[in-house]
Structure P
Amino acid sequence: MVQSYHITGSTAGEIATSLETAVRSGGLHPGDRLPTVRGLAAELGVSPVTVAAAYRRLSERGVISADGRRGTHVCAGPPLPTPPPGTLIPAGVRDLANGNPDPALLPDLRAAARRLALPRHLYGADANRADLLELAAADLAADGIPARTLAVTGGAMDGIERTLQARLRPGDRVAIEDPAYPAVRDLLGALGLLAEPVAVDDEGPLPAELERALARGAVACLVTPRAQNPTGAALTPDRADELRALLAAHPGTLLVEDDHGGSVAGVPAVSLAAGHDGPWAVIRSAAKMLGPDLRLAVLAGDPTTVARVEGRQRLGTGWVSHVLQELVVALWRDPATAGLLARAAQAYTARRTALVAALAAQGLVAHGRSGLNVWVPVPEEVDTVQGLLARGWAVRGGERYRIRTGPAIRVTAAALLPADAERLAADVAATVHRSGRTGAA
């Protein structure tokens, strides 16, 4: 129960403002449990209906989350103007915490930009370039993903947010991977949605875990088909068949696939979308393949979902910049880009594989079947992160990623050459073994 901040107010608006101010100022922290509706009503001398209305406002804004008997808590990443955490890496420390692709394996944007025609694009013109949609449709169809209706969004997270807003309402439950990309968890909180964690292994979400989440009332399922962040999990055909069967038993479930890694993930695309009996969206981003500053993704989905996404987009940004769309088309059509992406996929695979093997040689389990990162279970996250920092390596602790899974660290292996993998693995082992224990699967 909250003790560090005194909640005030006699109306729903005043109570909500008091609580939001407490979160913004640090009087309340992510995860803090709030008083019950009746308890706070008695303390403030107001009707429980008034407190319930205040809580409902904050829940819809993603500041707090109510979960039945577990109570009402401050969301993990409430949408408030708080200062960003410090990310300064000390001099001489190798940064393996950033999650970035290797800059040497990204195309030269300056050279591509010099070739752009850049015609004027005015209000009232088509939102999306036809040539971009044609390229995307062919790319998705080659992977067995229906691509009859497409939209262009400002990156993968923008596409996910627009899809969830188009189909869900505050209080709905969403099955998400555990561990999961922190921004996904924060987004659910901001939209007033409740996360149902689904544990993963190297082949993706565990069927029994997804079945449990659906039985608990999840009306949507968010899956990363490859390059899962942070574990590197990637769907296999057999696992996909199992998951499709579970979804088929719950018709109407919203399926959202975040294929942010694209072709550089290092494994073929496997999708649950074909034949899905319900609304769906597959979002394929350019960020990992062409560069994080290219905030563009193509969203394939059922006609109603795509129409709702585009309709809401028209009320806000209107469209994704045609300068950006033309740049992506130019890169996509360039044979040199295709060659670079193939080399990037090979390099990332070699680097992940080398690190996983080096850790195994030290007696440590690690996961990194695809993508840019390797997930290493450890006994203590803080001790391991600090110990590696002292040895010249910056890695990311797993606390922000995991919900129910055990402690771990995430290592971005995208720019870690195989020659460095053994030294890093030895340092991880030395740090972990100080406690006399090793990580578990």
Structure Q
Amino acid sequence: MSHSILILDDDRDFNCLLTDIFKQADYDVTSLEDPYEAIELFKDREFELVVTDHRMPGISGKEFMEKIKVIRPGMPVIMVSGYLDNDMIRELIGADVSGVFLKPLNIFSLLERTAALIQESEKSKQRTDATDVHESLGNEVQYDKIGFNFRSFPCRSEVSLKFAKRIFNLKEFTSTLTLVGESGTHYQAICEDICGFSNDAAEQFIYFSPSSFDADTVLSKIEAAGRQEAKRVTCVLIELEQMSETQKLLARELAKGAGTFESIELQLRTIFCVNGDIDLLMDDGLIDENLYMLMGTSEVVVPALRSCPEDIPVMAQRLIAELVQKKGLPVRPRFNHTGRVALQQLPLNGNFEELSAIVAMLLEQSTSEVLTEISVQDALTGLLASSPRGMLEKYLGSCQQEYAFAVQQLFKGDRSKVAQFFGTELAAINSLLN
């Protein structure tokens, strides 16, 4: 299969010469003379190497290289020029150019360097693909590292690794377990890990939220598990603090196997999932003393994502893989180094839910196979704009402009008086009204 190369040179004769050289060497060549057209083409087409002139109208070869490397980080670029001084050559090398050739060309050296760069690029891609496979599968990597499968956190940080080991050691709790996290914590994924610690097919986990937790539903699901020959049922109550007083009383009975549940013969366990420290929840009246005593016997704090930044890029890449598979997309974008760093720096006060929303916005907005720092920033902007607060701010901004137009009419178009009325600079009023 021929390797694809883009040739960019505004000198038509030299462009044709380069095109002929590479075609004769059995490369698949695309030739362009306009650098801006080449940048647009890069957003939709895959190339394995670029050969570009340095001196071009409107943009230099170095500037062109910087722009395409944002779209395709790691893209090998060979720079060709009639003249480059030593300072410029050093500058190009510092900007990550893969090769510099001066005219007249040594054709054999150019082809030799091209072949070597494509071979290096292919090896690098194979290494990246292998890493992605491990990250998308995750379980095998974690088993090698900590001795058991754990997917809810990749355990790249000490904080999440410590949490995973604590959860694993508590896997055989007999009555209750309390997971204390912040808003947006992925409790169900954590509980699925706990379920996965046991290979016993006779165990079932059942999940309840404030909208689904009532006596009839719980009894129905427990009885269904019994008919499926389950010997132990673990009921997971998510966002317990948001439940009604009747639901909290039911939760206490479930944990103690009393009242509504005293006739259940199956072994019952309960996992309480709450957003907030249980001492503070009790002080605020969101849980009573009886629940507090039950929950405090085996309490585990789930780390916030911001406390384990090394895990975030791996989790984001897994979410990308899941969404791509779910939507049947042809390409799975990958985060480059700048994208991974940007993810690690996110505060993520909404934890896993917020990360999931950012990833979904990334897939919606980006057409590139490489997700960069700019991609992450654009997704955050898009997420904010689509939020209720963002829409409110947009509406208030439009009201402000309408108000300013009304005041301008009042002063018969005298914007200096409008600025004085609002107590601001004339430039600000001009910017608002233009």
Structure R
Amino acid sequence: MVPPVTTQSAPILSALCALVFLAFGAALPAQFGANYRDDAIRYGSHTTHDKIAKLQQGIKTGKVNLRFDDRTGYLPALLAHLSVPVTSQTLVFSKTSFQIHKIAPGNPRAVYFGDEVYVGYVPTGSVLEITAMDAQRGPIFYTLDQTQAAKPKIVRRTSDCLTCHGGSRTANWPGHLIRSVYTKPTGDIETRTGSFVTTQTSPFEKRWGGWYVTGTHGTMRHMGNSKVTDSTLPVKLDLEKGANLTDLSSRFPTRQYLSPHSDIVALMVLEHQTEMHNLIAQATYRVRVALHRQRSKNRILKLPLEQIDQHTTQIIRDAASKVLEYMLCKNEQTFPSPIRGTSKFSDEFSALGPKDPKGRSLRELDLNKRLFRYPCSYLIYSPSFDAMPKQVLERVYLRLWRILTGMIGRHSWRLTRNQRQAILDILLATKHNLPASFKPTVVR
């Protein structure tokens, strides 16, 4: 998960700034902007309260004991403790991680994820790479040494990757990136060709370069499973050779991993989730900073502290709009062909709920025309969503209500009346802190 790198001078830097897990954290060096040190954020100095911070405290006090596996180290125990499903495994073979010398097409990097955590694993790698979403601080990055110890230590990383994961490509805030790259047979990136940041809005044909992909997708083609064999520009990939692949055993020793799959549906959910996390975190960062500066300005001008000017109001509106549009999958790419994975991920993910009295859930997958059957992100249930500034939440909920009930955007939001009704009913039954304005109604 890396941003585009297009210059010859950048191969090592780009490799160091790869997936969702590249580490940075507590101490921030001078080159990183004032945003990180703003009194409203202080990203590097605050104690965190994410799942990994709590896990580390449990290990320290002896309440948690992670079992060490001779083959995969702490990986199985960590996933089990965090309730991260093995079926979420996706595999990336491009050299796009700080464990660059361990990764190759014959030894890909595995990525596992749950709603609030991401874990990266490389066979024979020295560490597990971990990201956890903190409701107040956004994505926090850690490593866990793959050496057996009585009390293994999880370390919050310093600024190793803020160059890529905290710069312009992530709106100058800590963020996740899934990158699609042109990859050589060695796993090295063909840096002259550029790359593509991948989200649910990305064209299918530009997704998953440097990744293994298992599953069927009909006539659609993607960049996964393919390598560059001719470095003559413009570089081309044989997309047919990588299409509709269901077995990876001929590509690398799949027995080194917890699963033989790199499920296409898991990849698509991962794409949705990482960018949704980014937009939630960015809304929190930007608006908290804006409100903090507004109050400082009001003190100087002897205005009411909570008074908000037009500039701050616009920041709130922009942040809320970005969250809402992505949450409702407004600009996602639809499918001309059905998509099917090769693992049990689809069934396990959909079963997580929560479900309304009719058994419906925001996690239900469509996979025939689009990703979700009821296009409203399940991350609406996340602590990070609920922790957004109240001004953002109020605007998101107000517009969400108007969209779902048909008061606005009945044609522009690509939601049928039945979908809007179902989403509203599901939220009313399962989202416990909705505003009082959300009431049962028949939508237009």
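Every read-out reported here was derived from the displayed coordinates using simple, explicitly stated rules and does not represent laboratory data. All values derive from a computational prediction rather than experimental measurement. Cβ atoms are built from the backbone, for glycine too; each structure is taken alone.
If helix-only ellipticity at 222 nm (-39500 (n - 2.57) for each DSSP H run of 4 or more, over all residues; to 500) is calculated from each of P, Q, R, which structure is the one that comes out at -9000? Traced to structure R.
Of the structures labelled P, Q, R, which one yields 19.0 when mean count of other Cβ atoms within 10 Å over residues 233-240 is computed from its coordinates?
On the way: P: 19.0; Q: 22.9; R: 12.5.
Derived from the structure labelled P.
Match the computed value 8.4 of mean projected area of the Cα convex hull in nm², for residues 105-176 alone to one of the structures P, Q, R, and report its label. Structure of origin is P.
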